[in-house]
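These are the structures in question, set out in turn.
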Structure P
Amino acid sequence: MPVQDLFRTLAAAVAAAALSFPCAAVQPPAAPVRIGVIGPMSGGSSDFGQSMLNGIRVAVAEINAVGGYLGRPIELVVKDDRADPDTGLKLSQELVGADKVVATLGFCNTGVALRAMPVFEQAKSPLIVPCAAGSPVTQQTDPAASYVFRVAPSEEIKAPFMVQDIVRRGLTKVAIFSDDTAYGVSGRNDVVKALAAAGLKPVHLTSFALGVKDLGSEMAAARAAGADVIVAYTVGPENAVIAKARSALKWQAPLVGPWTLSFPNFIRAAGAAAEGAFTVQTFIAQPSNERRSAFISAYRRMHGGLIPVPMAAAQGYDAMFLLMYSLFGIRDGNLAGPAIKHQLENAQRVYYGVVSTYEKPFSAKSKEAVTVNMLVMGQVKNGAVVFAYPDDARKNLFIQRKVQNPS
């Protein structure tokens, strides 16, 4: 869908919703619709927290430009969880309590999300997760009852995608380096499960705490075990420690991992050791089609420069629009949590997004909007993430739709 048509669709949705309120034009200015945003806006995870927030802000600017919700502007209530579970819990309680948000977009760190999610479930306040990718995020509550939705690829689909690529390249002896957070543990378990499905077992496992400074002896042990590929499940700075340990041994085994290997705090800290790393992506910041070109241009106009973590920005942008489309489906103006949940699960309009064309992205049975057909393999080259394979670059010309489970 051409970008100008996307804005016409959005404006039409605003107008259609407004028709349900024939007297709205004579009413005084309405209060804004308050939407929470929570993530790591400072500290070691701020690269993807700020990218997520900035992508959301681009979407909000576009939505407010055509009238917001029934003439009510969208107002973001932004919280910095600092990647700390206890802080995330406290701030989540504020969002659904004193801040009176109608819904929340947020969480980049799986451990923080898991600590805070019960707050949203108990309050029946919808939460859309644009970043946190650990498999357990959408597995804590029965999907039919859950108020937690996700617009990010779960490690449950990324891990098999990685393993498939590893095996396709003829690599069979996998060493896994993972941190001891909820994200690292769940990611490692997903990789072990995917390897088992391929008839393989890891030849070496290393677990470490965040903040580790040296993994030289562990890397030497992985090489001694005969590993021919290294899978890393951790965040940016610790990924750099892994890459540097491999480089110090002058070992050429490929480094493979989820989206965290695309983070600037990995690429900057690892330097030359980051070169060639493979990373699973939903969005690589190249103008491969009109929608993605328009998003990249809008982001740069508003925030300047390159997008630090393009996936986080694009998924945040799409999450905001999916929430907005659900609000447009509520005709009586009652933005209660159960009503928003119902609309998210029963989308009436197709949203032509950056990561995907979202046709019924959620249901009572599925809270995951991203499926494996939307994934591509990126690679770090000259300090930037590009497509690892020509086939992925060609595939990216066409925006994928969710593969619906017939069951």
Structure Q
Amino acid sequence: MKNRHLTPDSPWLLGLLASLAALGPLTIDMYLPAMPAMRSALDTHVGAIQLTLSAYLVGFAVFHLLCGPLADRFGRKPVIASGIVLFIMASIGCSLSVTVEQLLVFRFLQGVGACVGPTLARTIARDLFGPRRAARALSLIAMLMALAPAVAPTLGGWLMLAFPWPSIFVFLAVYASLILLLLTRYLGESLPHRQSLHPRVILRNYSVLLRSGPFMTVVVTSSLVYAGLMVYLASSAFVYLEMLGVPLKYFGAIFLTTVVGYISGSALSARLAGRFSSHRVVLLGIGLAAASSLSMAVAGMLLPESVLALMLPMMFYTAGLGLTLPHAMSLALHPYPHMAGTASALLGFIQMAVSAAASALIGLFLVDSPTPMLIALVLTSGAALALGGKTLNRQNYATDS
């Protein structure tokens, strides 16, 4: 690549945006195998360690409310750069933490910085590819981004075999530094029109979105499905490593099935983008996730010592998620090109707020059995199906994605 800004026709652009968006899942998945060791090193309990995920998700959620309006006013690149710098500093803070309270603070700040990645990556895709090509672009970005959770748990496990748990956060700081360098050099500014940063304008924009039935239905429905994945991730280290006795070196392999499912769902999502309406694809994805969570609950209760009883249904759950998220994002952003950053921010806030609440609650009930995790998956995906199945078929946007 030459030292110039990438254009929408460049195959490198989607890879760069995917690398930026991957900051979020990397920060979640890479430290999962370290959770039991962190509990021992920080002399705390399971619930407190699971709160480190919730703290990250809360920071991720809260800054969405400012991230979008700031990006709509000052541009995408300055906000991205500022967020990544904060992320780097917070990652170093995590690595130096000696108490769980310190870790919670830095994880919150890490979430604040990391939220610029997925939020503004999809906003830039909407800026550059327009409403009709955005669903396909977001699906392809999701496919590339899925490489992060594919390698993150394995890489985290390898680091844990050779170094103490802080090495994971040092790695994240180095990764973010490289992304910042590439973005500064190759990504151009994509903001089409500057929006006012006046509080009245921001509140008016959020009010428009919150009062939009189609927007809120798509956002809440996709957030419930995503929350199911966060419940699974928050529970996975304790369920597989401690309850089912999976060796640490094989922990990363367990996540390959979920990544295969997500990549397959995202690939199918991209192929279906030009053949079916986004409403139908979202409903298909939600239905697959709900059926998968129910089958996982049944299999997990009938075969309580089986790893495959959890792994295989989760692969189909993440396939449903891969179908759902790109088209849900496209539907949510499509009617609001003039405030795509704000719409993307509110979508991310609701998604992460629901996930933070779900992952925190599961920590209160997960003790010596995967059953609370299984019940939570059934409840979140079932609620998504009930809401989406009832309303999505009746919704029509001015132009379908």
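Bear in mind these aren't lab numbers, they're just calculated from the coordinates by the rules spelled out. Please read these numbers as outputs of a predicted model, since none were measured by experiment. Cβ atoms are built from the backbone, for glycine too; each structure is taken alone.
Structure values in brief
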| read-out | value |
| --- | --- |
| Source structure (of P, Q) for relative contact order in percent (Cα under 8 Å, 6 or more apart), computed value 18 | P |
| Kirkwood radius over Cα pairs in Å, for residues 182-229 alone from the coordinates reads 12.0; which among P, Q | P |
| Parent structure of the calculated result 18.8, given that mean projected area of the Cα convex hull in nm² is the read-out and P, Q the choices | P |
| Per mean count of other Cβ atoms within 10 Å over residues 62-69, the highest-valued of structures P, Q | Q |
| Test item: helix-only ellipticity at 222 nm (-39500 (n - 2.57) for each DSSP H run of 4 or more, over all residues; to 500) calculated as -13000, pick one of P, Q | P |
